[in-house]
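None of the figures in this text is laboratory data; all of them are computed from the coordinates on show. Here the structure is a predicted model, which means the values were calculated and not measured.
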Structure I
Amino acid sequence: MNVQYALLSDSSWQHLTNWQTLDTPFMSFEFWQALSDTGAIGEKAGWLPIYVLIHRPNDRNSDVDSDRHNHADNPINNKATEQVLSSEQIGEPIAVMPVFIKGHHQGEFVFDHAWAQAYAQYGLDYYPRLVTSAPYTPVTGQRMWFAEGEMLNADILKAAIAGVDDIAQQVEASGWHGLFVTPEMAAIANASMPTDIEIEVALKNQANGVVAKSSELPILERQGCQFLWQNKHLSKDSQPFTDFEAFLSTLRAKKRKTIRAERRKVNEQGIVCQRKCGDAITAADWKTFYHCYVMTYAVRGQQPYLTLDFFKKLAASMPEHLMLAQALDANGEIIASSLFLYDKPESKNATLYGRYWGALGEYDSLHFELCYYQGIEFAIEQGLRYFDPGTQGEHKLIRGFIPTKTHSLHRIYDARFVPAISDFCAKDRMHMAQYREQAFEALPFNIDNMPTFDSTNV
């Protein structure tokens, strides 16, 4: 495939073609615009975006070797490049991958602090570093926008990574980190990497003073574990649940009793829960929600990443993806809120995403009710296939959330660190595989609904 890349500093590329709707709300243009408009991404936030645009060259550039990569509106510096393309010279857009230049690790959820410490021990700079992710969002999904009719393949990913390598060279980044990528992207990256022998040769050359080319360096994979609820009986019929009790019927008796007891405790405290969607969420609801959300950070002595204005912009631009669960005390006052985003129910893998929570006080079992059980009920009512409640926590496991593999990709540009970090990643993958298997054994389902562990897919 004859493809090239261009580096762009703004989102003008959005108007170059018709883009597909991606697999989560967190890659929607509306979500990213809200982040940008409220300062959650940008230079001041330490999330400086560069967009790698993959395109087929037009006739004027058809004589350019497809292995050469071209730059449009170079946002990084004013150094001369092999060939500079204006925006008008860009051919047929195929895909765009966002890359952030970062001087910190905030809002990422895949941690490489130990790598930064290793660099510091040798007196080397780990920053800046490059990150491709949905900011502040530990949700697996596509990390590129695609034009209508296009899909990820090895040629597109190779061109995107070449663009990343170009950015890294210009800003002297230590590495690139693609976070919570899809299994498909991880598989393509793994299949297209240099062979072990080629990597060994590059490392030996580096030891002899010959700087390794970026293309000679591997992309390393890390794996993690999150917990995903599935809206279906896990027995052979695989039918979706009709209500919350149908879900409970798939659990062992002791676990059913525990969940019912937790929900009863909420009622006994005089707390009533309700859900609102989209335009039904009022300005007063948003103000109260944000007060609750800030409290989650305040108890840890921190400030939240996101502002009230950010959530208001979501409410204005993408209300069809928002659900707010509220807890009211005996006086009718809101004491806790939990905000969810969700896919359109007709989507192939329609998912509910539990994202932002907070409470104004301590209440027995309220977190479980507002963040998990209200979400499960909503997913069943809407016919959503999955419920992703957020990162971490074995307490999700015993409530029917199944351990699921996550993927991240990493390119380290100083070849001297590649062997040690590669070994770290390999051991980390082994550890996480063992953890997922152990977590699987702790699932609360009865024998008729216990899924079979598959290390390749879970």
Structure II
Amino acid sequence: MSTPLVERLLSFLDASPTPHHAVANSSALLQGLGFTEHALTDPPGPLPAGSLGYVRDEGSLFAFRIGTRAATESGWRVIAAHTDSPNLRIKPLPLQRSHGYVRLGVEVYGGVQVPTWVDRDLGIAGVVHTRDGQGVRSHLIEVRRPVARIPTLAIHLNREVNDKGLKLNKQTQLPAVFTLDEGPDPLLELLSEHVQRDPEEVLAWDLSLFDLTPAALGGAHEEFVFSARLDNLGSCHAALEALIATLDAEPPEATSVIALFDHEEVGSRSHRGADGRALELVLSTLLRDAGPQGQGGLSRALAHSWLVSADMAHALHPSFADKSDPEHAPRMNAGPAIKLNANQRYTSEGSTAARFALLCEQADVPHQWFLTRADMACGSTVGPLLASRLGVRGVDIGNPMLSMHSIREQCGAHDQAHMARAMQRFLVSPLT
């Protein structure tokens, strides 16, 4: 069933083919609501209670609303998610000319379900970096038309594909057909047209292929969302909705922070990833500028703080129910799943899971539980990285979904409202 919130989710998914686009769209939304952009290179300046701001760093974004009490007394309420999704990145020297075709060489980014990318109409999106006098200028671009395709081999020539599955060599068989072998450099020509620069001015790029099929409501009663990049733009959008919803009331005591990280799908080890110091630097800046904070500094503020790490969860799959723990197999449209793992692959513990369950109850939101089968390996999120780096208590949660890491994924349409309400309650609740 369509609602304004779900329609906003669909629009956000469509408008955000890369982390850079997700951050640009989020920044524009926040600016329109009175948030001010800040940079960590800015000199100290006052941030009184109620101040709205954000810091962006390419594919990562940190937004905040200053609370009424000092962080050393009330801490921060942090919601963390990630902007990146598994995809195919275009190589720096991608052109492969053979047999009359030009193909684009690609690198697999993250845990891509490779077979789902074949026979799709693919566009190109990302950032192109050009010469600008003695410096470099970056251009956010979208080629939103079908310019690339990874064609399968006809079944007449691969008769075992239905029994043995589709297997593609990532170096020799995954490059996408781009054009016939005509012209000096068809990719440079296309990019220079979009950035309105001469081809020789293009220096480098961060570009991905993306599926052109729009996000849509699906199912007999429109109870599902079908889209690319639900993992994890769905959580990013819910965090934004939650922060925005708090603006209808006076600021809470604790400062609200949403941290949307790039590079989670490849391990988070980058200057703007969750395993770096990006969030710590933002929090330190807020502590410096948000009025008198008292004695104790960062360590005292973090001791009062709470973290919600939001990343999509595995729903029970009706065709592969044996892949789920039968007592901990969440279903779509039944509320956020609280994730636990005895080996701390998730940051939840009994005490933090209990507090989030209580928040859900207070927000009139159902909740579920997720554990990986005891005989299967468990994934992870930004939660343990941030909890260990910052020394902050946290809980891992996520909306259940199917087809995770496919080019097209599926989640419950009603769960977005559930998640946003639970997150909003987290931001305004005086947790102890």
Structure III
Amino acid sequence: MPNYDTDTIAAISTGTGSAGIGIIRLSGNEALNIAKNIFKSATGKNLDLAETQKLYYGHIYDNNNLIDEVLLTYMKGPHSYTAEDIVEINCHGGIIPTRKILELILENGARHAQPGEFTKRAFLNGRIDLTQAESVMDIISAKSEKALEVSVNQLNGSLKNKLKEIDSILIDLMVLIESNLDYPEYDIEEITNEKVKNYLNQALKKINKILEQSKNSAVMREGVKTVILGKPNVGKSSLLNTFLNNERAIVTEIPGTTRDIIEESIILDNIPFRIIDTAGIRETENKVEKIGVEKSLQFAKEADLVLFLRDASTNLTEDEKKIIKTLDHNKTIFIANKIDLNNSELNDWHQISVKNDVGIEELKKMMVNLVYSGDIEGTENSLILNERQLSLLHNVKRNLLEALTALEHSVPEELYAININEALDNLRAITGETLGTDVIDTIFERFCIGK
């Protein structure tokens, strides 16, 4: 059975496929000894004398069989990613050399790492907290420069430090409350309702600021969910293809060609947009098409941005008018396509011709401006919080608001102290201080192997 505390682990840390370089990583007490069994320095240097943070050139051998020419790096714990001894072997990229070297390492005593186990060890060994560990996956999956910048800041402790400030406020308050409860006979600083309220409001102010800075977490992590909506054959799929510069969606003159949801991502002015091409909205008896229409309307309700498309050469139908009434106009751009044909009433619709590439650049600017006007991109001090972190932070806020309410109703100190302690538990669950091993295991299982 694997010993997750003492085993030396190994995994390929680079993507599968052909590449210039492949990296195999080992972490644990036996990392250097295992490397010694398969690595020969070109200069004959003994790895027993290897200096930390140095690069060594040599070859990997399976007994006397040469496997590959490599560069080996040794990083002695605790000054490494996992805070354990780490060896990284840089070989030629590709499936065969990386797998062969990993097999050799496993044969010599290492265990294959579980998903996210390197980062999990960094967390368990106290080098990073859970907010920093989770930011690693945000860095890997960043869809824009802004998301990358925020994630790197969080890896460096931006969220951790803000939570620490709240923790300190609540600890100071609990010390004051507990001292008055446990040692009433001593001359301890007098605790008043006003003083407690001041502490609670300080903490709530900082929580609200974090929530404000993180309100666009989903947008930065996943992109602006943008739905193209309209009747069949108005040019929705053609617009998607134009955005992508690629024939991603099938385009024909037959209405109802798109029956399922097609989703692709684009970056406009450093903002990621998830563009979703939906089935044409119309009355139909076709069961498959009907399901597609229902999906389209549901996606529009859940979207951050809707691009509602109509045919400029025809008048608005009653069905279109009904759909328009259901849309949130603050997050919808109304677009009239096919202006190269005979125009009908256009009113305030943005006019384009996908066929002739007219009005497309202006449409992109409108999409970006709509996002910025809603402050979706966030401020310089933006934060990215995942669902787990947001849920816990909202729990902290609720706990403190309950303490405030209790205070206003003159509830005894020992009772509202329970709310404050619950707030501390929820706060520390965000950083991983109060989480059980089962929850921690679940979090790291979502990581990729080798990270």
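Quick check: 87, 35, 30 is what I get for Cα extents along the principal axes in Å, for residues 148-339 alone, calculated from one of I, II, III. Which structure matches? Matching structure: III. Suppose you compute Cα extents along the principal axes in Å for every structure in I, II, III: which one lands on 71, 46, 45? Answer for the origin of the read-out: I.
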